[in-house]
Structure formats: structure tokens, C-alpha cells
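The data blocks that follow each hold one structure.
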Structure 1
């Protein structure tokens, strides 16, 4: 792969043929195609996708000073349009188009690529929605010639249930949940919480830290405001006294990864002594495993990873990825999950449940050709 792909006649024909197959499949299942503008307002992505997407988004400023971006994702603009047009729910929407993402530390990876996908909005039966999206994703992979894939999944709701068991202010719980996908960051927060109260730093100590950093205050804030904010946050953190046993359970949870049935047993064994109620997310996990098996996926190829959030802040529950192989090794060909709060952040007046999946169509073509030649 190259950073700036050039599509010759053969590549265009292959991509068009695959897109035709996928879009016909989506249409047959009741999904209507949409095509958002390539150029989008930057704020709808930068405020909702998380740090991973923010640092990979191509932004620019138009002559009026408005910040724009090349779409790094199609889910957000499709959901925004559904909100703006007051769509009827449930809504079944699909797409096929180019997205743009900067690839830090991977200059050989393309900065633009084709992506097909589906979004299921407003279906109240969450289990039925998950089954529909999984079924459609598996069917799409098989229709593209990739029936031999591995499935990896996780559930942010499980982590959320454990965080809710901690006696923390609501905004601290939200902070932990919001940064769940950031490997290392949440662990650091939990470690600090588990260490118990600390002494509040003095104003002079904070001033010395600012001087050592030699950095200007954030835009819109004075030095005095930065210091006052740091003192307030330190005082608040010092007052936090979460149950260290529960903090330990959450920390251990992050290490659970493996065959899904084994992982479920490990989770139950971990939370039982602490008396933490995770009945709902575990029941949902059992139901998913039955659904996945019923859809023809070998349980031996299904893995559960507890610390898995797909690098997007808008995911709220079940998340998954499909993996195949090419000449470079394992390659992700599809991924998606549930994002039940996104529609409200985009202006919906009430909760609109949502789940979807994106397919990396160029990777799928490469993987299929590799496997056919293997």
C-alpha cells in the first residue's frame, strides 16, 4: 500500500464490482444509500470522535474562517443528516465512499480509502439490532469472498457497570468511561484513584511546574485561571476515596482477553467475590455468543477483549471487528458497534439507539486475492 493511492482501470473495475455486490446486499435488507459531502464542518468530528480521530483528521479553513475537514468517517455525517431532517425511525441507511485519515508513524498507509457500511438508527430492541448488524456484516464479508474470518468483540457497558460501582462524582465516572479506549490513560487514572488521598500541591508548586513547562496558557485562559483550576482539581482528587477492591477488579478486567467462552467465565469469577452487579452485560454477552454461533461463525474463532473500544469516543456498548489476512499478516476488514448517545450529541431531542458497521473494501479485495493465491 502507498500513502497516495492511484486507481488504474483494473482497480476501479474491481472496486466498482465489489461495491455493486455490497450495495445490492444492503438494499435487499432494506438499507437506503446516502452520500454525505466529502468536505464537512470540522467540529462535528473533533468534538465527538475522540483524540485518536482528532489527530488523524485533515482540517482546513475556508475564506470566511470556518474550520472544515475532509470526512474521516461516514457515520457522523449520516447521523447528523438523520437528526437535521427529522428522519423516521427505525432508519436503515448505507453508504460507499472515500474517507480521509492521516496515518501517524505509518507513512506507507494510504491517507484515503474506500469504506462501505450500514447504520441502523432507532431500533428499540437492542438485541435484535445487534443480530441484524452482525448478520449483515458476516453476509457482506462472505459475499466479498471472505467467509474465513476471525471475530473480536468487546463491551463498554461491562466496564461502565464496574465504574458505576465506584463511589465517585458523576463527572469522574463519565471521565473514565469517555477515555476507556485510551490504553494506558484509564489505567493511570485508576492507579491514582487506588492509591488513595494525596496532599494538595501548593500554589507555588503548581507555578513552578508551569515555569518548568515553559508553555503558554491554553487559549482563553490566564495563568491565574490555570493555577486556580489545577488547585480545584487537585483538591477534588484528594477527596476521592473509591473502594480499592473495586478498582482492583477493574484493573484486572483489562487483562482479560481470549476465546469468548473462557473470557466470560473469567469475568464472572473476577467480579463474584466483589459482589459487583454485572448481570445485564453478561447476559447480553451470552446472547451474543449464541447469535454469533447461529450465524455460522466457529466459536473457536471468536475472541473477547475486555479493554477494547475501537478508538472512538462515541461508542457506548457492544463493539466488534472482523479480521482476515493479507501478505503482511492479520488485517482488519470490518468493524462497528453500538453508539446510543451520538444522536443526542448531534441535536436529537431524545435518545435514538444506534448501531452500525464499516467495511474496509480495499483491504477486503487485497485479502481475498491473497487467500485465493495462498
Structure 2
């Protein structure tokens, strides 16, 4: 198991550590519910250094990323971040990722569990292009500061104009005297920032953020609350909600797929699927009966099997069970009532319009 640059801090705080994507990571500190509510109401600091970062540069860097990913990369401005997916030729999702556009290069941020697979996939595609692809993951530490107080906290330790940093944009900034990539995206639905920096500076940056956030009730947050926070927003988790057996169209990630202008790997398969009709969709649902939906639980319309849960659990905000599931046509429509099999009991659910919790990121 690898350790992130913040490992000693996690252990000093008595975090519960678990294996995740080849790393020992904190799943919780004071408890998932308390940490979830801290981010929704105040601010939380996440160690997400397990994520992967690849650099792409060269004369055909843009053309390469346009081919490797599904969104419209050419439309990006320098300083912009874009959510996208990478597909196989058959349309299955290799990974979802973030693309950062610099003046002379791109940075791709990929899921930790797919790091090696993604790099090998991209390296194979890169052979057809004049590009240089490198894996910078071990040289990057990454913190995510999330929550309604995050801007106030960050403004105490940086001279960067945070008012000018738009959603899904980034810049180079000094934070606590440390030069870094500072972006504004997030995986919680709250206002938040990502800080990509040298691992050597990890402990001093953590300390500076926590000291600046003390008056705003900041707390360290583990992977457990990260999962419940993203579920309330219906953000996909690779390996649960999307994988190589699902397409972006089935996952309702159409907004990250440019079928009109793109010429990417998997486009022909997605065009065909779109033309023939999509037989299942990833939907959000809530429990009408008491019960906790979990990954793999089956969903029925009467006696007919119609789908399967991909992510689920208790919503700390709504105080009820919620989940995501692939459900067959025509049962995927909002307000459709179905049942879920939880340990042999058929319990009522209802398809709802996502997200489960409406939040503002400004």
C-alpha cells in the first residue's frame, strides 16, 4: 500500500485508515455523518492525493485529447477545466476525468483506481500522434477544500482574486506562500477548491488551511463522507455507476459527449446506440419505505426485473435512503414507483429528478 504525503497527519488525528486504490486512505475521522454535515454547513478538507495526474504536450496535444475523450476540447479556453469521459471503441467508459488546458499543454486528472489502466490506454492511442505523455501522479499532492466557508478560508492565505476564479476554471497561485495549481471544481456540490502542489509542502499547507479555517469550523473529511456527499448530487463513481460495460449515453452524461463535432474513439458506437434507441438509463431514486439501498440490489416493476442499484445509502441531509440505478425503459421516468429487493423484502421506491440536494457553488 502507498501512503500520501498527508499520511502522518491522518494517523496523528486517529483517522480510520482503509486500503483504497492502492493507497492507505482515511475513511473517517469523527464519523461520516458529522463530517458530511460539516461540509454541507461549514467546510471540510479532503486529502485526494491518490488521484492521478498526466501531462500531455506536443504539436498534436489538442488533436490527441480530442480523439481520446468525448467532450469538445477545442472549445476550451486556457485556464478552463472540462469534465469528460474516455471510451473504448464499443462505447464503454474507460474512465471519467477532468481536463485542464494550459497555454502549451494539458493536464488530465483521472481516478486513482484506473491510473495504470488509463495511462496504458492513452499510451496506446498516443502512438498515432506527435505528443509526449507523462505520468506526474507521484509528484503531485492534492487537497480539496469544500463547503460554503471555503472561499473565506482560502482568502485568508492567498492574495489570488478568488472572485475572478469561475466554476470549472483554474490558475497558478501562491497559497500560504506555496506556488500551486488552484482550481474550482468539486465533488460535493458545495463551493470548493482543489490545490495541486509539491508533496514536500503538504504538511505546511494542511496546517495553514486548518488554522485559517478554525474560526469557520473546518474539519478533515474522509472518503466515507466524500461518497455520501457525491451521492446526494448524483455524481458518478467509477466502478459503481459507470464502467466499461456502460456508455456515457446510458449514464446520462450526454453533456460530456460531443457527437456532432467530435471524432473520438467510440463515437461510431455511440452514434449507433443513439440511433437505435437506448434501452436503459442511470436514474436517481428515493426510498418510500424504510430501508437502505446498496450496490447490486435488484429493482422490479411488479414481478418484472427492470434494473439494478449502482450506488445507494442513507442521505444525511434528507434523512432517507437514496440511490442510483440503471433501469430499463419505460420504467426510468421521474415519479415512476417501483420496488427494490432488500434481503428478500420488496420495498417501495420512486424515481426522482436529480440532484437529491440542490446546492449553489458560489
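Rank structures 1, 2 by distance in nm of label points 7 Å out along Cα→Cβ at positions 121 and 265 and report only the one at the top, that is, the highest. Mind showing how you got there, number by number?
Working: 1: 4.3; 2: 0.8.
Structure 1 gives the largest value of distance in nm of label points 7 Å out along Cα→Cβ at positions 121 and 265 among 1, 2.
Comparing 1, 2, where is relative contact order in percent (Cα under 8 Å, 6 or more apart) highest?
Biggest value here belongs to 1.
Assign the value 0.30, calculated as FRET efficiency 1/(1 + (r/R0)^6) of positions 89 and 329 (r between Cβ atoms, R0 = 35 Å, to 0.05), to the correct structure from 1, 2.
Computing FRET efficiency 1/(1 + (r/R0)^6) of positions 89 and 329 (r between Cβ atoms, R0 = 35 Å, to 0.05) on every structure in 1, 2 gives 0.30 only for 1.
Of the structures labelled 1, 2, one was used to calculate Kirkwood radius over Cα pairs in Å, giving 21.3. Name it.
2
Of the structures labelled 1, 2, one was used to calculate helix-only ellipticity at 222 nm (-39500 (n - 2.57) for each DSSP H run of 4 or more, over all residues; to 500), giving -13500. Name it.
1
Laboratory data are not the source of any read-out in this text; all were calculated from the coordinates shown. What you see is a predicted model; the values in this text were computed from it and never measured. Cβ atoms are built from the backbone, for glycine too; each structure is taken alone.
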